[in-house]
Structure I
């Protein structure tokens, strides 16, 4: 069963922002801080990047790794567990919550999109649904994970896959749309 979808009832038009001025200002400040203080840092400066994520209220347990070129839309919607990895140019489009479990790896250029739009309504309001990546899971390069998807623990998602539905634990899955190939 997918994670619950949240629709923004405040948004009556596709041309207006679902975010308040304060939220937009905070997001702009976040982008500025990441660019100035973190984007240029080498891999050993991971504790510095985690410090800035904590300043912006990311929920961090233990010592995850976040690459300096990873993109995080809203850090306060990000949950990183011990030894989780957000790879080079990975994009955590965290308009909704994204949780990355212990020792899980999100490889380079993976796109985790916790938001979409409700196209059945004229205003096409923003919708969000939590993405959960289980412990010890691996998401291959350039995979795309849609809102509300849960990747089971120890599962492997093949490169360039489009994950539209939940993936059970302990499997290899790949494709567009992503399908279970075999047990792990």
Structure II
């Protein structure tokens, strides 16, 4: 769904959509399972920067909910991740702040995004919001044993018979450090 400045200046737009799996590309390791539901409101806010300069900012307020699947950080088995989140975002035209003098920005200004060519795609906003909401690291279970570094076997399903790799001789100086610290 595309929001266009000239259309939103006439009146705000309410949206209530369900996006099918594959409608948004979340990257190679994240897969959407089922529908991604989203609803909210899009409007244009006019930022007055002087008597003759008015900047049209988009404001998107809404919510999304869906199920996603990503690999376990230890064993790479798929992990289901349900997500639901609210968003309240401001987007301003790209380049409008480029001629401003260099200064530090305030915390609310870090929340401002930018749009190009007088329009904004809801799908791009949702992609960003989902990726920000996903956990950085997921585990299939808290005691996941991971993969064997030698044979690649999933240690949750079977024990491998690989020998422990010999210690790197460069670490020998630290070998007894743990026992000395504990005593």
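Every number here is computed from the coordinates shown, using simple stated rules; none is lab data. These figures come from a predicted structure and were not determined experimentally. Cβ atoms are built from the backbone, for glycine too; each structure is taken alone.
Structure values in brief
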{"quantity": "Structure responsible for 7, 24, 22, 17, 13, 11, 5, 0, with P(r) over Cα pairs in 10 Å bins from 0, in percent calculated and labels I, II on offer", "calculated": "II"}
{"quantity": "For 4.2 (distance in nm of label points 7 Å out along Cα→Cβ at positions 115 and 139, calculated) the corresponding structure among I, II", "calculated": "II"}
{"quantity": "When FRET efficiency 1/(1 + (r/R0)^6) of positions 59 and 155 (r between Cβ atoms, R0 = 25 Å, to 0.05) is computed for each of I, II, the largest belongs to", "calculated": "I"}
{"quantity": "Answer label among I, II for the case where Cα extents along the principal axes in Å, for residues 123-170 alone, calculated from the coordinates, equals 39, 19, 13", "calculated": "I"}
